[in-house]
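Take a look at the structures listed below.
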Structure 1
């Protein structure tokens with residue numbers, strides 16, 4: 001059943017909406033590469049060749065936008081194939097310097113489009129000791145361990161093919177494979193956890209939701225941030241990007257066929273709510289943005305969102321002004337009869353919270369720690 005914060009707590013969260021320095025806790029992190037196999041995963045055979053120029057890519061953005069806003073089949077039933085391979089996955093394990101009982105609960109953090117795993121441990125180079133934007137800092141400060149990872153196409157994770165390999169089903173298989181390895185104690189750098197919570201943002205929430213749907217016993221609890229089950233608003237993101245080639249936008253960083261948005265203002269449009277962010281954060285996020293792929297959009301419909309067999313607790317943390325999943329107004333969603341709650345109708349608990357004064361990229365706003373603390377309180381209240 002959804003919950004609502006008491007008025008005094010909401011007032012407290014609103015009070016941190018302006019810039020403030022957050023002390024950096026003592027936590028230790030280890031970065032490493034782990035090989036994750038995927039076996040016989042269903043993939044979409046792209047119905048079109050790789051984009052030859054920006055005109056073709058932008059034209060396809062028109063088609064995707066129309067299909068999302070006015071649902072219709074633009075390509076017929078997709079041709080499917082399978083993929084069996086393995087990928088090198090870049091990951092980082094962080095744990096409190098002084099480990100306590102909660103450190104045996106591992107939070108597996110999956111980032112969304114446009115970011116890599118530093119979304120969860122974000123620091124401005126000019127303020128390396130200000131942990132205002134670091135989810136990892138808050139989580140380890142609350143006693144938990146975290147494991148963040150770079151999705152496919154985000155080096156040093158395997159770059160992979162943006163059409164045939166970097167697809168929703170494959171990324172889901174990687175998340176399942178990584179979780180399976182960790183839970184079995186087969187990743188040297190990560191102690192075998194007693195409990196695992198999956199925390200996602202945006203596309204990472206879609207993958208975490210799908211993990212709960214397809215392998216419901218693999219997770220003990222799920223936190224879905226920057227996410228709803230309202231797909232039609234994704235068209236606003238597509239329209240703002242025009243599916244720009246990132247090799248033309250940031251040519252030194254990525255090869256052809258990976259996609260992005262054109263500039264920092266398109267970044268703000270999709271991810272940030274003015275004036276609740278520092279322009280230095282926007283500049284840094286833009287200069288270090290990460291790509292997305294056509295394969296992800298072509299295959300998104302293949303991963304499930306309905307998770308009736310998942311028994312653990314679920315928390316949705318929505319951004320009040322989320323453009324991509326709420327058309328900039330999440331306040332009318334997430335009620336007790338919403339699609340979000342219904343997706344986990346077998347869960348022991350489904351709770352919802354809307355973080356005020358933030359856009360889709362929750363972690364890049366002044367009061368991100370308000371959302372972080374809600375998640376920590378939820379985890380503690382459910383015995384994690």
Structure 2
């Protein structure tokens with residue numbers, strides 16, 4: 001027996017009412033057990049509570065999870081900044097999931113009843129959303145993975161200046177920490193991550209620092225290494241590297257060669273130093289990486305093809321994609337390129353998600369990445 005596909009809709013309009021009405025016109029009522037996903041663009045952040053209420057009333061689905069993004073994604077389409085709502089409804093029995101209330105600081109953990117549920121269904125998959133203003137978020141993520149022995153996917157919401165505006169949904173609108181939903185390990189799912197970078201050269205060892213700058217790489221001037229590997233010589237050529245070339249540092253504990261990408265924020269031609277905006281220590285390793293539209297697309301296609309191979313002849317019931325707000329139109333222009341790449345490589349299936357301030361995979365917080373979760 002084939003599992004039922006999820007329902008999905010994208011609503012656009014001049015305000016939240018028009019967006020929700022457009023979604024509801026494409027969705028049927030789901031009176032049985034179900035979980036709803038809702039993502040709204042930043043333009044509708046103040047209306048998140050009203051959107052949630054209208055969706056509950058219009059669909060009959062009581063329990064929802066979601067977030068505010070700079071953009072939202074749906075099957076074959078994206079909407080950035082303009083008012084939009086992306087919705088997906090998963091007809092899943094209640095024993096397959098538990099909502100995760102907001103975790104604010106180191107040591108916070110799920111409620112006792114949630115942990116009692118986790119034991120028999122482990123390993124769990126958590127779809128979580130984080131507040132960009134919470135500096136403890138990386139530690140909360142690590143703690144949750146340790147406590148549940150699970151695997152997390154999701155991302156950090158778009159920033160909103162008004163501290164009273166909710167940024168997440170976990171049953172109710174919320175903000176301030178990490179929230180979402182945990183799925184039973186009995187529910188099959190696949191996860192793919194794309195970082196959109198390609199290494200320019202090999203690994204180097206930091207051999208000198210000066211305040212926040214890297215002053216030595218392999219006992220050479222970092223700027224000499226950068227020039228050698230990128231071919232940039234003149235001041236104009238070096239300035240053109242801004243936003244294109246970054247610095248990759250290894251992720252501790254990764255068995256896949258993963259690395260975190262740090263921005264190259266400054267070059268000191270006088271001293272031959274570079275700065276990443278994150279203090280590195282002597283002995284740490286790094287490599288230069290390049291990110292441009294071609295590289296981002298190639299890396300995403302490679303990730304999607306790996307997922308396709310793992311899918312075999314199965315079709316996803318639904319999916320959630322979380323991309324960085326530094327991707328999307330900033331890389332590809334005004335096109336819905338990432339949504340279309342997913343459709344091109346995997347075919348069309350129910351899809352929702354958002355573009356935010358960071359991406360989460362397993363126990364790590366990424367930037368400039370894309371995380372795709374497929375439910376089977």
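Values quoted throughout were computed directly from the atomic coordinates according to the rules given, and no laboratory measurement underlies them. Just so it is clear, the structure is predicted and the values come from calculations on it, not from any experiment. Cβ atoms are built from the backbone, for glycine too; each structure is taken alone.
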Q. Here volume of the Cα convex hull per residue in Å³ was calculated and came to 127; which of the structures 1, 2 was it taken from?
A. 1
Q. With mean count of other Cβ atoms within 10 Å over residues 53-60 derived from the coordinates and found to be 16.6, which of 1, 2 does the value describe?
A. 2
Q. So mean count of other Cβ atoms within 10 Å over residues 37-44, computed for just one structure, reads 17.1; which one of 1, 2 is that?
A. 1
Q: Determine which structure produced the value 43, 34, 21 for Cα extents along the principal axes in Å, for residues 69-180 alone, calculated from the coordinates; the candidates are 1, 2.
A: 2
